[in-house]
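Multiple structures follow.
What follows is calculated from the coordinates using simple rules that are stated; it is not laboratory data. Treat the numbers as computed from the prediction; the structure is a model and nothing was measured. Cβ atoms are built from the backbone, for glycine too; each structure is taken alone.
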Structure P
Amino acid sequence: MRHLRVPSDQTQVWLHRCRREGWLSKASVLQLDEGMRGIPLLDEAPDDGDERWQGHNIVHREPKQQGPSHWTDRLPDPLQALPDDIWPSAYEIQGDVLMVKLEANVIEHQQAIAEAMLAQLPNVRIVCADNGVAGDFRVRELTPIASRDGNLSTRTRIREHGMTMWVDPSEAYFSARLSTQRQGTLEQVRSLRQQLGRPVVVADPYAGVGPALPLLLSDPALVSGYLVGDLNPKAVDLLTLNLETWSAKHVGNRSPSLVVCDDARAWQHDPSRTGVADALLVNLPHDSLTHLPTLLPILNHSERRLLRGWAIIERAALEQTRGNLIAVIEAAGATAESVDVEEIKGFSTTRCFIAFNAILAWE
């Protein structure tokens, strides 16, 4: 088959032109030698040497046919005859674990669905039925359906902002959708560090597997110590494993470097966990605001301190929430130098997910 030989950085330009002119075959682009690419051509395309090729040569290579464009195209033929709208329209991938919600009318075909997904998505190791979240720790109820290598474990590694992290959706809550919020946390902590003129101590009592931490710990001059934990012991196991990875290249000791499995509201009764932190992260959306009065003792009650958290509230209560935050801060004996409440996304028709940031000051 004829292919137009073009530099790799001009691939999209020539794909667009060949498609526009009706010269482009449905075969895949080839990777050639010396950083060149081969654009597959139809018989109707001009001959080699035509001025329209602008000096690019035509080479003859075996065509690379494109595979199915969607996993449903890989279902067995008898299932192809069923209506398209019965098949799952969405799924979620964490690392190499794919989670898909299956309606009752397709449960009998779950094995075929999983095998089609494995065939379509080479980076997926295991396909699981997602039966929703359950329990106090809001973890997924997952049922393994098919595994590429026979390994049915749902523990996996993800990569976010250039950092790797161990997660297990069947054991600990994690949301990749909050990655931009974690970038925002980095910016807020950097601002605090600049105001204080020194590295800061960060407390994250609802840390889960620790997604807020790798960005903070990657800057050796940003964080001098941390107090982190979770009430879910399986999340703390993953958190500990992740901290070992993230701290491996750090020169020197961070102090404090405390990891606990405990109710965050009990921290106020432990002298080693009170009056220590410069920045406090509060990520328990359904309870963040009600827990706040018991969490502020974690902060060092001097100079400026950062409070950053997330909550689910009634959308009509956005302005009231700001006032409530100021009241909680003042009840702790601090001044609220700034309080910002921002809607991040909708949660239901009347409720929304918010981020709140406050700079507190004690005299």
Structure Q
Amino acid sequence: MKRLYIGSMNRHSGKTLLTLGLSIILKEMGHKIGYVKPLGNEPLIKAGKVVDANALFFKEALGLDEPVEALCPIVLTLDSMSTALSGKTRHTAERILKSIKSIKNKDILFITGTSDLFEGSVFGTNGIRIIKETAAGAIMVEAWNNEETLDDIIGAKEILGEKLDGIILNRVREDSQEFIKKKVKPFLKRHNIELLGTIPDDPLLKAVTVKALVNVLGGKVICAEDRLDGLVENFSIGAMDVDNALKYFRRTPNKAVITGAHRADIQLAALDTSTKCIILTGGLQPNDVIIGNARLKGVPIIIVNEDTYTAVERIEGILGKMKIREKEKLDRIRQLVGDNIDINGMLKKIGQKKEKG
């Protein structure tokens, strides 16, 4: 069995996305896939127990037999952090390593890091120690940010050495693809670092559901309550004049428009274009014409008490924490990974024989 740590040097680089895409494809190819998330950062109460939401999702999506507690032995909560800060970390570290080593009879066991290689140090174990003590290889996933990303990759190579099996660059804009192919890939090769693939930037994968916006804003939905599963890819603040707003709205698909209840002109312009929801700040209701139009077109209107600045700030707080549990995203992830990652090259690198036909 090959243990493969999926890590990065930065938060929100796309580790979970890549792990899921690789797992789905490799399972389709006939590989027995396992999954562990040593430290969970999305606590969820399930059957009276605190579990990690991502670990539970992977268990269901991949049909894993292990209990969710084995897939994520430690969930970050105030209690677990208090235990760590009191110096009682030996048991926690042993529990994490034991959980990883207990999963057997797999071809590939993915171990997904939560943040960077150093997260978990307060508990007595981090990505570096996990890789070392479980004899795992490592694939680093980094969101492309020019030379800063290269610094991170070279740093990871210095830390991991021969344990680093390869790099995947994520969220690569189209105008950077040629540069990476002609300049970055040869540069990495000279440093004995294999570039396994580049995942293009994709608006859908950064999208958030209307329901998630309602929850984070504490808003009240006054119409089209059956459309809360819609995915919002873009945001627009409706503070401009209506003519300019309409031009912008027409160029911006699948958006949420944030504006005040008094701007009926902006709301009507939004309803005439590709809009997933309208967020009205200040706690005031729109007029009946707006509500009727929104209901007819299936566009939820969300009333929030905060001002526009505060609402935008709250929304920005959830955008980096990409959720992958919507079906549209699952389909896109599988396609992007299959089209852009050298699966056979990765399998050869980690010593697995079954290859993609």
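The value 20.4 for mean count of other Cβ atoms within 10 Å over residues 168-175 was derived from one model only; which of P, Q is it? Computed on structure P.
When mean count of other Cβ atoms within 10 Å over residues 56-63 is worked out for each of P, Q, structure Q gives the greatest result.
Assign the value -12500, calculated as helix-only ellipticity at 222 nm (-39500 (n - 2.57) for each DSSP H run of 4 or more, over all residues; to 500), to the correct structure from P, Q.
Label of the source structure: Q.
If you rank structures P, Q by relative contact order in percent (Cα under 8 Å, 6 or more apart), which sits at the top with the largest value? Walk me through the numbers before you get to the answer.
On the way: P: 9; Q: 18.
Comparing P, Q by relative contact order in percent (Cα under 8 Å, 6 or more apart), the maximum is at Q.
Out of P, Q, which has the highest value for percent of Cα pairs over 26 Å apart? Of structures P, Q, the maximum of percent of Cα pairs over 26 Å apart occurs in P.
On distance in nm of label points 7 Å out along Cα→Cβ at positions 16 and 152, which of the structures labelled P, Q is highest?
Values: P: 5.1; Q: 1.7.
When distance in nm of label points 7 Å out along Cα→Cβ at positions 16 and 152 is computed for each of P, Q, structure P gives the biggest number.
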